[in-house]
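Asks: Before anything else, here is the set of structures, which you'll find just below.
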Structure P
Amino acid sequence: MGWWVWLGVWMGYVWMKTLAGLAIHPYRSVKRMVLDEGERVLLPVVLSPLVFLVGLMVVGRFGSRLFELEGMMREVVAGVLGVSLIGLGLWQGLMVALVWRFWRIRG
């Protein structure tokens, strides 16, 4: 295997470890990322809900081209996408608020 495979595995490990920490203890994880000089993965991780939101919109657009839904199923899909949109927006707001708070403490 080439070095790029190992680099991809390492990047995936760091990403998943950080996102798992954000999901379990967001306050402690963001505090560690902002105040610790060793970790500089803050911006991609904080913007990950935005990336997922864009991905959700792309998947929704492709799904609307592939599937023709009618009746109650259309309402269910709209509900799931709406709840996902609201949840990701709130999660993004939490990440931005925590980063702003810790940057103020650091400065």
Structure Q
Amino acid sequence: MMRVTTWRQNGTAPDNTPPTAAIEAFNDVVAALKKVPGSGDAAWGFGNGGIVTVGHPTNYAVADAILKDPGVQAAVAKVFVLGIAIDEDYFVSSAEQVMPFIPQQ
């Protein structure tokens, strides 16, 4: 499965925040995501009118574990402090995961 999250600015960063703060924060988020067992690969980039993170958790239980992980929570908190929040969050399943549920014709 793939989790695609779009983050957008919804507030202001604290005064004197360096221009590279968001890049550093998202690098920390990806590093934290990769440490959670079963999380698979993760990356971030610019697109869809904001910053997009893409992860590949093995299943929904791992996706839930990611949200509970203290390292991920701390990294995401750094993003929130910059006035950036989650705007869209999608799970995309692979064909192999979906095929058993599609009626045979």
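Where a number appears in this text, it was derived from the coordinates with a stated rule and is not lab data. It should be emphasised that the depicted structure is a prediction, and the values quoted were computed from it without experimental measurement. Cβ atoms are built from the backbone, for glycine too; each structure is taken alone.
Asks: Thinking of P, Q, which structure, once helix-only ellipticity at 222 nm (-39500 (n - 2.57) for each DSSP H run of 4 or more, over all residues; to 500) is computed, gives back -29000?
Replies: On the way: P: -29000; Q: -11000.
Label of the originating structure: P.
Asks: Something else now. A value of 16.1 was computed for Kirkwood radius over Cα pairs in Å; which of P, Q is the source structure?
Replies: Working: P: 16.1; Q: 14.7.
Value 16.1 for Kirkwood radius over Cα pairs in Å corresponds to P out of P, Q.
Asks: Consider the structures P, Q: one of them gives 46 for relative contact order in percent (Cα under 8 Å, 6 or more apart) as calculated from the coordinates. Say which. If you can, show how the numbers build up before the last one.
Replies: Values: P: 39; Q: 46.
Value 46 for relative contact order in percent (Cα under 8 Å, 6 or more apart) corresponds to Q out of P, Q.
Asks: Also, I was wondering about something else. When distance in nm of label points 7 Å out along Cα→Cβ at positions 19 and 91 is compared over structures P, Q, which one is greatest? Could the numbers behind the result be given before it?
Replies: Working: P: 0.8; Q: 4.0.
For this comparison of distance in nm of label points 7 Å out along Cα→Cβ at positions 19 and 91, the top structure is Q.
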